[in-house]
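Rule-based calculations on the coordinates, nothing more; no lab input. The model shown is predicted, which means the values in this text are computed figures rather than measured ones. Cβ atoms are built from the backbone, for glycine too; each structure is taken alone.
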Structure 1
Amino acid sequence: MSVRGIRGATTVEHDDAKEVLQATESLVLEMAESNQFKPEDIVSIIVSTTVDVKAAFPAKAIRSIEGWTYVPVMCTHEIDVPGSMRKCIRVMMNVNTSKKQEEIQHIYQNNAVQLRPDLQKQQ
């Protein structure tokens, strides 16, 4: 068993609390399903948002998922680089798993698929 980092990102159309929470929940649930882990396997989660996402804490969505209450989650803002993607939510999960690094499925949704096309699942 090793600790592996699992990347994920999504975007929202509007800085709206409901939209931020729904997008975050959708992302982390797909990350868990694609990589076949349970909440108790998670060491910690860091969530970052671009500075234009401030209507809600994405961590609230994660803590609200059934069984995820005790997962350690922290939110922060991304560096505001000129020309970078807007309204983006990024997730870094550290998970105990027996998977090899190259077996990890990194998940990108909505406009965030542009961030790392090299890590997209083979369809």
Structure 2
Amino acid sequence: MNPVVHFELPCDDRERLARFFERAFGWKYQLLGPDMGHYVILTTAEQDARPDAPRGAINGGLFQRSADMPAQSPGIVIGVTDIRDSMRKVEAAGGQVLGEPMDIPGVGAYVAFLDTEGNRSSMLQPLMNP
């Protein structure tokens, strides 16, 4: 079974939205720079739901809305062991993979997809721990 390991939310003003979650729920955030697409990492729990940390909570992130990106809506990120195999399974099940996997430095390979109802989610093949 492939667990949900992360969530993502689109935003127009990343600092405003990050501060909202900090003030409303006590979440911590880290603003990343242009080399990481101005992504924002949200920490909702001290330990997340990665396979080596099975406490049931997940962390998330914010991404800047952009006219050249498809399906910019809230979504979940599903941890997979083989992203290419999972892409084939998504398509075989009636979904649509949105582009090719991109490498996120220090994290792993990532690609978004649409399910049969048009909901955007994504997959992450994490880098293996040394």
Computing relative contact order in percent (Cα under 8 Å, 6 or more apart) for each of 1, 2, the value 24 comes from structure 2
Value -0.82, -1.02 of log10 I(q)/I(0) by the Debye sum over Cα atoms at q = 0.17, 0.19 Å⁻¹ was derived from the coordinates of, among 1, 2, structure 1
If Rg/Rh (Cα atoms, Kirkwood Rh), for residues 18-65 alone is calculated for 1, 2, the one returning 1.02 is structure 2
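For distance in nm of label points 7 Å out along Cα→Cβ at positions 42 and 74, which of 1, 2 scores largest?
Numbers: 1: 1.6; 2: 0.8.
For this comparison of distance in nm of label points 7 Å out along Cα→Cβ at positions 42 and 74, the top structure is 1.
From 1, 2, which structure was FRET efficiency 1/(1 + (r/R0)^6) of positions 82 and 106 (r between Cβ atoms, R0 = 30 Å, to 0.05) = 0.95 calculated on? Intermediate values should be presented prior to the final figure.
Details: 1: 0.75; 2: 0.95.
The read-out was computed on structure 2.
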